[in-house]
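Read through the structures below before going on.
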Structure P
């Protein structure tokens, strides 16, 4: 573990086995980059991070793993985007992907295998999510993987609604000379959904359990009714080139509203996002995938990423 200067900030770098992780816990509890050094000395990027000129650009950078809390993606109130209606019936603002990715965190612990950091809401965050709570992000790094745990503790006297998630920007393709079409994704879901311009969930495309990662129908699709908590990306030939596995939750078969999202910006993007979420977007309005934490209680949400 070492400190690294970066655009006026100080990052932490972990070397765990053949993996190297880079993060800035104080800003959004953001894991920025992850690569693996292979046996021949070459490097395989796992999580993509773009070149930046200013650290402030990191909030909206298409890379790393932005933390999506308390809600994923776009929320709506009666067709108006970036709003939600709280349990008391008050309309409140809610930025895209919530309030944590652009927020400050207090670092509780940094050691040779990861870190723990707790969100420190500012005035805008308190206006958007007016509750008494502690939201903590815990990363644990391994030689060929990581786990990330969200812990939401209700310190107030009112139930807390939430439906959080991750936005992993995976480096794909990860082999020289390959394209996205040289990879396939195994994602066993019973149904797919998309979100319309008013925030309502609509039926998504018909997809096979194994699809080419180049299939445009995967983009911006929510996969629910998961028959397994595990999604795997492998080369189409299956013989060489390794694999990428993402697990949504600790149960082998997650709750019916647990969601994987598949998304990328365009066909030339050096990343492909496979995003484990507690539920689909706009959970406060649709109630699909919305979770509640009772006063004095805590809930935990764990995801795991491994490579081979």
Structure Q
């Protein structure tokens, strides 16, 4: 387990960038403590503001700042950063082509004890439908740290789907980040697992169980869900002939939908999904919620067996 919380990495990287570039501003919605940005408000009071519980106004302010050449980062919980402000994102940010970075924290079941009302299980589906939006979900502190300056330099809106607490390291210091290229974590020949966010580590743990069962699985981290790395998706599916997607999101509109859209057009493939199956979340800790909604490493193994059996038919 990494000793660094993801929100700590985010705030430290943002602080460093604000020291280097006076165009960068922070716009919070009454959740600075939860987002880890309290220190930024104290140090950069002239470039950090709190809009209160007025998320639509926060997005509009950020769009206005971007129109004057600033690079605003807006932060709040994932459902408030997406479904609550969809119209402002669509018109003030995307339609107006403004360079706004949106940070939605604790997506999906990561909301834990805040329960179903705070679980962003449709945020990718909402944002993926918006023209020109990039969607990035880091898997560990190393990837997030390397991604921050790349996202800063990208000209256009980016949605960062950010788990707040510490995550086990998937990558090491030698890792090279490419915003628009998926990461092949392990090559294999029998089945492909396309995973994102916290489900990447779950998939890494599933690899050992699959290996014990004599199944050689390929694991690919899809850290950028829009635009998805079509080349990597098609190449892997052509090699293995069957696919499992694993995501901390509804199976409608998220990673499963994005992969299915690519493969249905370019490489029809047997596939199934691990994720929230048309359901709301509930109060609970992540281990319980993974069990409750069939998002464990054992469920991934079962899904792999299922698609392999269908492929053989």
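What follows is calculated from the coordinates using simple rules that are stated; it is not laboratory data. Source: prediction; values computed, not measured.
Computing helix-only ellipticity at 222 nm (-39500 (n - 2.57) for each DSSP H run of 4 or more, over all residues; to 500) gives -500 for which of P, Q?
Computed on structure P.
Figure out for me which of the structures P, Q the number 1.03 belongs to, where Rg/Rh (Cα atoms, Kirkwood Rh), for residues 103-246 alone was derived from the coordinates.
P
P, Q: which one has semi-axes √(5λ) of the Cα gyration tensor in Å, for residues 223-270 alone, as calculated, at 23, 16, 8?
P
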